[in-house]
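Please treat every number below as a calculation from the coordinates, not as lab data. This structure is a prediction, so every number in the text was calculated from the model and none was measured. Cβ atoms are built from the backbone, for glycine too; each structure is taken alone.
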Structure I
Amino acid sequence: MLLALAPVLAQAAPAFTVDMGVVLGIIAAVLALFISELIPIDVTALGTMVAVILLEPWTGVGPTDGISGFASTATVTVLAMFILSEGIRRTGAIRTIGARIADWSEGHFYRAYGALVGLSGTTAGVINNTPVVAMMIPMAVNLGRTLRISPSKLLMPISFASMMGGMLTLIGTSTSILASDVSARLLGHPFSMFEFTALGALVLAVGTAYLLTVGHRLLPERIKAADDLTEEFAISGYLSEVVVTEDSPLVGYTVRQALTQLELDVDIVQMSRNGVDFPAPLGPKQFRPGDTLLLRTNRDTLVQLMETQKLEPIVRTKITEQDFEVERKGEALIEVVLLSDSPLVGETLRSSAFAQRFDALVLAIRRSGALLYDEIDRVPLEGGDTLLIQASATAAQQFDRSRTFVVIRADDEASFRSEKLPVALGILGAVVGLAAFDVVPIVVSALGGIVAMVTTGCVRPNELYEAVDWSVIVLLAGLIPLGMALERSGTAAYVAYLMGSAADVLSPIAMLLLFYVVTSLITQVISNNASVVLMIPVAVEAAQLTGANPFAFVLAVTFAASCAMLTPIGYQTNLMVYGPGGYRFTDFLRMGAPLQLLLAVVTCGGIWWMWGV
């Protein structure tokens, strides 16, 4: 077959047209915006949709096709899977298993580590891998504290395992669902529920073996195992207790007035008066003689405050996490991860009025392995930041309910609907089963699962919209018309011809490996869903030009786009563990590069063995 089509490649390349130039220009602009993140990627995707429609004479995509991404089965199915995953999360399924892991591990590192990696990988096959990791982070950190294991040793392997596990079934990741939609449009071959389960199992098995034997040895302990959050964040040196004297200029002023006038880098974390503790925020509280204040500030500022405001220091051996607990208000220290789709990204604590908005005070920020204490209210927040927060019980619940935060703490038994666990698992099983046996399409069974989750009380009506990552939905809907423009303008065929010319020197299996590597590199800097939209049309065209199996190339691109292990920004789950693990950017390259190369060979070899190339 390859020899029969050799003359095709010998012909001159297709003429480069204005249409192709326009579409390539759009792609270049999209890539630049994705990489620079000047605006959120979902807004970029929405702008892409508008541009493709406005340039219809060159893109071939009109308004009807341009907005069809919102009605795409891929988009609707991904939306439904977010809600189904929320039903499983709300019933505490993973928390229950995590408690058993803690008991079973009995303090042994390999038992705990192996169980966490195995749970993350297998669970991600039936629940979208992003919420899986969101549920696994608190479990891993709390288990690490119990067993005195650094979270740095646990969290990155969990993220990697969830990526690989997401390729066990069609519904494990939004990338597979989108790729199935593109494959159906180009080849008339959508993915079935277990289309690539055998390949996914092979990838997961090999990847897990790497994580268990080699991977964790390549990870440094960026964060030392600690039971106390003040110790883990090394904040004791920035905490001091002082007493307001009779002649202090602060007496009679409110906390808000004093802090505004002083304009110093200081926070009043707690005020104690007559044996009663008042936690921050303390804006309207007036200073009185004898008040004891717990301050967050550096030593130079502390000395200045004591001299100018007549404050007397209290000498204490050590300030611990217990000093922040105010039982009557449920006040405590918590660790919170800021996700990349949070509206707070780019804002500062001051500009977002964080303390007033959440009734909580940020004491420190962990970013890229470094701890930030000074002038933290002026630091623009970034996705992946881990915040050490003093929060009330109400504030902690507010963080817990939000999809843009991951709260790291021991799970509250009362916050889960454990009695609904069998029901939620039954609904998920029915959704998978109906789609797997072709009783109804996956989009229909998934939507039916939403109705079942709500009517049975696994998910409450007011939780439906909070459960959906709307940035992913807009991203999918916005990029689908770009894929159409890539095909209709002839750009995919043109690029495929250029890449297909490598068939003169490369065998089909080497071509397959080339597409895998190119896709995996692109995915490190742009969205995995964007990689699928851009690369599958080109891969299909290249396969058809060279006489190779197009479906094999679709699978290679899909798997490559779903396993971005070289950078923390390549995949959402990597960014989620970036802060809590205290990782540096290079840590992902150190452990991820060997695994990425191993999976490239295993995946392409598995495709050749199972489907042929």
Structure II
Amino acid sequence: MSLAKSEIRSCVQPLEGADLVLESFLRHQVKHVFIFPGGTIAPILDRIEKRSKIEIVCPRTEQGAGYAALGYARVTGETAVFMVTSGPGVTNAVTPIADAYFDNIPLVVITGQVGTGDMRGSLPIKQRGFQEVDTVDLMKPITKAAFLVKDIRDLPDVLEQAFFLARSGRQGPVVVDLPMNIQRSAVDETAFRAIPKRTKVLPVVPAEQIETLAQWISQAQRPVILAGGGVIASGAYRELRALADKYRIPVTMSMPGIGAYPSAAALSLGLCGYAGSQYANMAMYKSDLLIGVGTTFHLRQTGSLPNKTVEKGRVARIDLDSNELRHSRVPLDLEIHGDAKAALAALERALQHLTAPRTEAWLEQIGDWKAKYPLLAGKPGKLAKPQHVIEAVNAAVRGTPVIVTTGVGQHQVWVPRHFDFDAPDRVLLTSSGHGTMGFDLPAAIGAKIANPQATVICFVGDGSLQMNIQELATIVERQIDIKIVVLDNHALSIVAQFQRQNWKSHPSTGDKYNPDFAAIARAYGIAGVSVTSKDGMAQTVRAALNRKGPVLIHCHVDPREDLLPMLLGGHTLDDMSNETSF
């Protein structure tokens, strides 16, 4: 629903910098802004509150606000707006901004700044204004662009650039640093020209390379598709599934690509890489044609030996970023610069006049690997296994559209292994490139605000939960129905496992004291449920998920459960380790 013209006109007079920011938000149909307040963004907040219907979402920290914005952007597919004050507001926002950068999430960040007369500039001193930091220099490495506005006449164009750049090419964050005097100064209306909206232009899909890839697919006997986050970002679900299903090509996925192909489908290999399945990695390694679509061939997808990702076959890659193709970790036999959706559509047309590949024997081989290398939990005990908790949640919401968020740790990998995803109806939101603990709870808040009708489930480890546990207050304050599943093994277990594997001890990451998280939830005003045994676990989980309103399920899980199998450094994809670290 578009905003009323009268609402847009209401912010035209007076033409102060804060008014121009609001005008830009309205121009771009912004409906929510995620903020943590402070003096140097107060003028803009005043304009939003008094002169618009834009809803202000104020979690308990800058990081909470930032991750809520990222969850919101992922669910809506639109650019989210995140606002913080100067100094510590800016430095606390660095981590979620970095997350947006590495996971290609469109974000416009408005940061307050001291007045231009109070900035240290090139002076050889640390600071001149109170809570002054050099925002632009801090943000340059983790943004698509960072602007410091020193002249109000530049502000309309800078804001238009920010919204355009956030969505163009590989999406990401753009920062606009606004000194107080720019927000509060005024300029005559005649000083401004109309700023035209910019339209993003996708690269033309190269016909010759598409034809070559089509020929290779026709000739292949052991093809595999590696689908990445670019498939989801471009909305190329139909095109990917048409290619895989028609030509019987198995599909594995990176962490940000989970759900690009239905994880429960027969051709799905699920997650690949350091913590994927052995059968997915075997298929990649033994393939004669590996097709990467919207994926970076990251270390965590291919292991530490990029030259040996494929034993003998060809590697083709479709990517929107020409620099990523030019500097690919994994050597490429074919580079296709283009949007995933457009490239797959062109590939579908090119394949129509070619013979389909014969993959029957290949799929039979993969079926044998699936039978030989199933993803199983370790030795049974009195406590529930984390994998079984996730499977119980999955069973309870089977057939239901759902948004899942996770933190970072072992549970981040167990979730895509043991929960069924099928984007855009069943999606995973997680911190992939930056790998940040504490992403989970605030991202779930943003996701639920973006889609109030969705079932939102937050899987979180005991360590990750305590990074942003204060956002339980935001859930209660806004009456947000989120189901929080805490997998508590009293450790920062993915690092503890790494330490045990290499140094036989976990001096700082294992055997952690934890409070009663269910009791803490109840203290905030959220229903708290405890699971202390595997007996009756599935029934308890199902009943908790069926309750109205937010619920926290504190699951005491086996602390001696390793993440296995795992691809260790120096090993090829066909050689994953199943050796426990205990």
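Structure above, values below:
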{"read-out": "Structures I, II, by mean count of other Cβ atoms within 10 Å over residues 58-65: label with the highest value", "value": "II"}
{"read-out": "At a computed -17000 (helix-only ellipticity at 222 nm (-39500 (n - 2.57) for each DSSP H run of 4 or more, over all residues; to 500)), which of I, II", "value": "I"}
{"read-out": "Identity of the structure behind 23.4 (criterion: mean count of other Cβ atoms within 10 Å over residues 90-97, calculated), options I, II", "value": "II"}
{"read-out": "Relative contact order in percent (Cα under 8 Å, 6 or more apart) from the coordinates reads 22; which among I, II", "value": "I"}
{"read-out": "Cα Rg over 2.2 N^0.38 Å derived as 1.00 - corresponding label from I, II", "value": "II"}
{"read-out": "Which of I, II leads on mean count of other Cβ atoms within 10 Å over residues 282-289, largest value", "value": "II"}
{"read-out": "Source structure (of I, II) for FRET efficiency 1/(1 + (r/R0)^6) of positions 34 and 458 (r between Cβ atoms, R0 = 41 Å, to 0.05), computed value 0.70", "value": "I"}
{"read-out": "Per Rg/Rh (Cα atoms, Kirkwood Rh), for residues 418-569 alone, the highest-valued of structures I, II", "value": "I"}
{"read-out": "Read-out mean count of other Cβ atoms within 10 Å over residues 122-129, computed value 25.0, structure in I, II", "value": "I"}
